[in-house]
Structure formats: C-alpha cells, structure tokens
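The following blocks contain the structures, represented as structure tokens.
FYI, it's all coordinate maths here, none of it is from the lab. Treat the numbers as computed from the prediction; the structure is a model and nothing was measured. Cβ atoms are built from the backbone, for glycine too; each structure is taken alone.
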Structure P
Amino acid sequence: MKNGPVASILKETYLFSFMNDKELESLTKISTIQNFQAGSLLFIAGERSKYLYILIEGLVSIYKHDNKGNEIIIGFFKPFSLLAEAAILKRVPFPSTAMFKTEGSIIKIKLDDFESVFLGDPRISYEIIQSLLNKIQLLQQNIHFNIASTAKEKILHFYKKNPSLGKELKKYEVAALLGMTGETLSRNIRQLLKDNKLVQNEKVYTVNEN
C-alpha cells in the first residue's frame, strides 16, 4: 500500500509532474490517499463522485453487466491512470463499476476545488485530454479486434501489447477482455504454443517475434 507524503506521490504522476512546490502544496490540501484490499469496489455503476480518482498502486478492473447479467470487462488499468474522468468531470453517474483486482491505492482529489483552482491550467487540461484520447483509441482498437480479428490474432495482439498485464490476469479474465470463452482461449493458446508463435515461461506468455 502507498504511504508517505502526498505531495511526493502527486509529483510522480504525469498529470502533476511539472508543478512547483507552491502548486503541489495547494493540491496536497485537497488530496487524500485511500488504500484498498483486493476485491474492493472503488465505485459502482450509477453512483456519482465528488472526487477525481488517480490510481497510484494496484490493478483495477472496469466492467459492466448486460441485460442478462453477464459481466462485460471494459478494461484494466494500472498506475498512474485517471479513472472514469469523463463521468466525474461531467458530473454524471458512472456507466460502469470499478474493482481492485489486487491491493492498491488511489489519490482522491476534491472535484470542486480542483475545478476552480487547477482545471483552468492548460498543462493539466492537456493531460486530461490526452488521457481521454488514449481511452477512445483503446476502445476503437478493441472494437476493431472484436469485429475483424480471429481468436488467435486477438490473443497475440493482447500478449504483445500487454506483457505485464498478461502476468497479472487470470485466464478467464483475459478471455473476458477478449470477448471469448475460457475454453476458446485455452485451445488457441495451446495451438499458438505448438506453432511457436507464443512462448511460455512458467505461467507467462510472450509473443515469439522470430
């Protein structure tokens, strides 16, 4: 779990790395660190937040349920990520639920104070826009792969682009993220290993670039 001066942790995040000591002092006054156990919910679909959330430790799953009650994984996030900033800044209910897959920590920043004091800073606005654009790009890539790719192509793309994430997720979580059953994932991984397109080192899979 993250401990220590809030200012020093804020300085580590890309969003505030440029701040001077005075700016960090002002931001620290409206910020707190909250720790979570694995399996803890950060927020639930339909809730609203009075805080901006920055993940500083751990792995968070964002998911929702369809009309049949099936869990649909939107994505997994690692430090240092803004979480659900679009809904928070628009002050609308969360469209999805967030859960810690591991122990972790967030920095909570009071939204009203952040908007009035810091959001007008073009440096911060730029980083928030970049965060939103990255998530839009990720969503577009996921849509493309779910529509156009074979199961094997999805699996190779996932392990190539997310080597560290692949180590932390269970197979059923990877399968859910890729929109396939666990049996389909396992069957195709076995074939990719046989074809030498994937290499397994203990329980870690890497893409064979040769």
Structure Q
Amino acid sequence: MEQGRELAPDRVGVGRLTEDARLGRSGLRLRNGLTFDAWMGVGRRLAEISNASAWWLGDWIVYGHRSYGQRYKIALEATSLDYQTLRNYAWVARRFEAGRRREGLSFQHHAEVAALPESEQDMWLSRAERHRWSRNELRRRMFALQASRRSGRVTCRLSVAAEREERWREAAAAADQSLSEWMIAAADAAADAALRSS
C-alpha cells in the first residue's frame, strides 16, 4: 500500500474505484487501515470490472468490424492487446446479444457454452445460475455429460418422495426386476405411448 501524492484524476487509466481505492495504470493504491469488509468490497468491484471489460472489448470489436471492415484491425494493433484474445471476446459477444447475457455469471461462463446452440446455452447458463456453479464446475458438468453421451449411456437422477420410491421398488420386485430396470421399462412404455398419440 502506497501513500503519498494523489493520482491526477485527468490521466488516462487513473481514477477512483471506491473511496478506499484509486486506480493507476500500473497498480492499485489502497487507503491504509482498511477494514476487512472494505477490502472485500474493493475486490468485488475489481472482479466486476474485470468481467465487464471482456464484454466491453468484445462489443467494441464487433462494432468496429461491422462499421469499418478490415480497418478495425488498425485499432486492434493500437490497443497493444493480444489479437486472438480480442477475437475470442468478439466471438462470445456475437453469440450473446446483450439481452441474453446473465449478469450473475461471468464472461467465462458464457465463453464455456458459446459454441452450443442457443437453447443449450440457455439451459446450461440457467443451471449455473440456479446452482451457483463456478466456471470450472460448469465446464466439469458439461464435460461429464459429453463423456457419458459418447459412451452411449447417461445417468439420470430423480428426487422423489420416499413413499413413491418404496412403491416403485415393490413394483420392480413384483416384475422380478431391479429398480433401475423397472424404471427404464416403465419410462420406455410411457415414451412409446406418448409418441404414438402425438
């Protein structure tokens, strides 16, 4: 933590982040004696800015490409930012118009699902929001589903009342089947009936 001269507010890349923190082009200056809560608040604000900046840069590149064609590459060179990273930001921004972006999830959550069809993107993002999955947890769950699909088998989980589960076990025993065999047969029969009537 550095004390000393005030950072000039009119310099590019310099400004006040919170009442306790000032941003400089090459660092962060924190007020001495911060409480833990104040320090955490600064960290949360920095994380928000970091996440938003990926969207901002992606939208900026999309606009430049749409408005200026190949000339936008000159601007990319002027930023001194990695070209491939910027292209990735733009690709994700194109895949999610502003109204579909989930504010409660990071840019990286969106990047994980960007290659999927829209309906699957929405499904995975909804799950990640609902269960508060990290980006790594989202990736892990997507990978597990893809691996099970490649193997030709998937695992389904059901949450049912204990009385219902006991009734199903009795029916499976009466049919001389395991519970999973009985459930698969019952689900297949129900699916066949539903598909015939549609």
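With distance in nm of label points 7 Å out along Cα→Cβ at positions 63 and 143 computed over the structures P, Q, the top value is the one for Q, the highest of the group.
Can you tell which of P, Q yields 7, 31, 32, 20, 9, 1 when P(r) over Cα pairs in 10 Å bins from 0, in percent is derived from it? Checking each candidate, the match is P. Relative contact order in percent (Cα under 8 Å, 6 or more apart) was computed and gave 20; which structure, P, Q, did it come from? Working through the options, I get structure P. Quick one: helix-only ellipticity at 222 nm (-39500 (n - 2.57) for each DSSP H run of 4 or more, over all residues; to 500) came out at -13000 when computed from one of P, Q, so which one is it? The value was obtained from structure P.
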